[in-house]
Structure P
Amino acid sequence: MALRRFKTAVSREILEEYETVFSEIRRRLFPQAQPSGALAWITAKSVRVVPLPPPRRLSRDPNDDVCVTSAVAAQAAYLVTQDRDLLALEKPFGVRVVTPVQLIRELRL
C-alpha cells in the first residue's frame, strides 16, 4: 500500500496532455486493452491547480511552461520529469526540476 508521503498536483491542461499520451500509447502498444486506471487514479488523487500565465516564456518548449506554472500554483517543492527542456530550467521560481532518479536519491527513498 502506498504511504502517500507525496502529493501530486495537476492542472486541466496537464490532465488533457496525459489523456492524449495515454490514449496514443494504448492505441499503439495495446490496441485490445481497456482504458487504464492510471489516469483515473491520477485524476482522483491529485490536487487540482489553476496555473497563472507565465510572466515570460520559461522553457525552450513553450508547451512546457504550464508544467512550471502548475508546480508554482501548487507550491510544489519538486517538479519531477524526464523532459530535457524542463530539466534545463533547474529551479524556476524556487521549484526544483528533477528526474525521478534524482528525487529518489535526494530524498533517500
Structure Q
Amino acid sequence: METVSEIIEKEIRDPRIGLVTIISAKTSSDLRHTNIFFTVHGGEEEGKKNEKLLNRASGFVQCELAKRLNLRYTPKIHFEYNPALERIERIEFLLKGEREEESEKSN
C-alpha cells in the first residue's frame, strides 16, 4: 500500500487528484485483481471524482508498481472510494457537540 501511495503522490501529475489516503487493499485469490480502497478530504462528491481519476490512471499505477516490485505478474488495479473516515469525523463532531451541550446544562 505504501508503494501505491507513493506512486499516487509523486508520479501522477494530475492536479485534480486530491489528498488521497489508502485505507486497505484486497487482492483476489488468483492474484489477478486488486481493489484499493481510499478516502479523500472533501466529502463524497470529491471521493467519487477522485475514484474516476484514479481508475483512469490505474494502468499507469500498475505499470509503475510492476517496475518497483519486480513481480512476474502485476494484478489489475481498481480504486474504490470508501467514505469511512468522513463518517468517523462526522460522528466525532456530533458527539463533541452533544458533550458541550451536556456540559452547559450542568453549569
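With helix-only ellipticity at 222 nm (-39500 (n - 2.57) for each DSSP H run of 4 or more, over all residues; to 500) derived from the coordinates and found to be -17500, which of P, Q does the value describe? Intermediate values should be presented prior to the final figure.
On the way: P: -12500; Q: -17500.
Computing helix-only ellipticity at 222 nm (-39500 (n - 2.57) for each DSSP H run of 4 or more, over all residues; to 500) on every structure in P, Q gives -17500 only for Q.
Tell me which structure, out of P, Q, gives 2.9 once distance in nm of label points 7 Å out along Cα→Cβ at positions 33 and 73 is calculated.
Traced to structure P.
By the measure relative contact order in percent (Cα under 8 Å, 6 or more apart), tell me the structure among P, Q with the highest figure. Before the final figure, lay out the partial values.
Values: P: 22; Q: 27.
Biggest value here belongs to Q.
From P, Q, which structure was Cα extents along the principal axes in Å = 66, 32, 19 calculated on? Walk me through the intermediate numbers first.
Values: P: 42, 32, 24; Q: 66, 32, 19.
Corresponding structure: Q.
Tell me which of P, Q gives 2.5 when you compute distance in nm of label points 7 Å out along Cα→Cβ at positions 49 and 65. Walk me through the numbers before you get to the answer.
Working: P: 1.6; Q: 2.5.
Attributed to the structure labelled Q.
Each value in this text was obtained by applying a stated rule to the coordinates, not by laboratory testing. Since this is a predicted model, take the numbers as computed values, not measurements. Cβ atoms are built from the backbone, for glycine too; each structure is taken alone.
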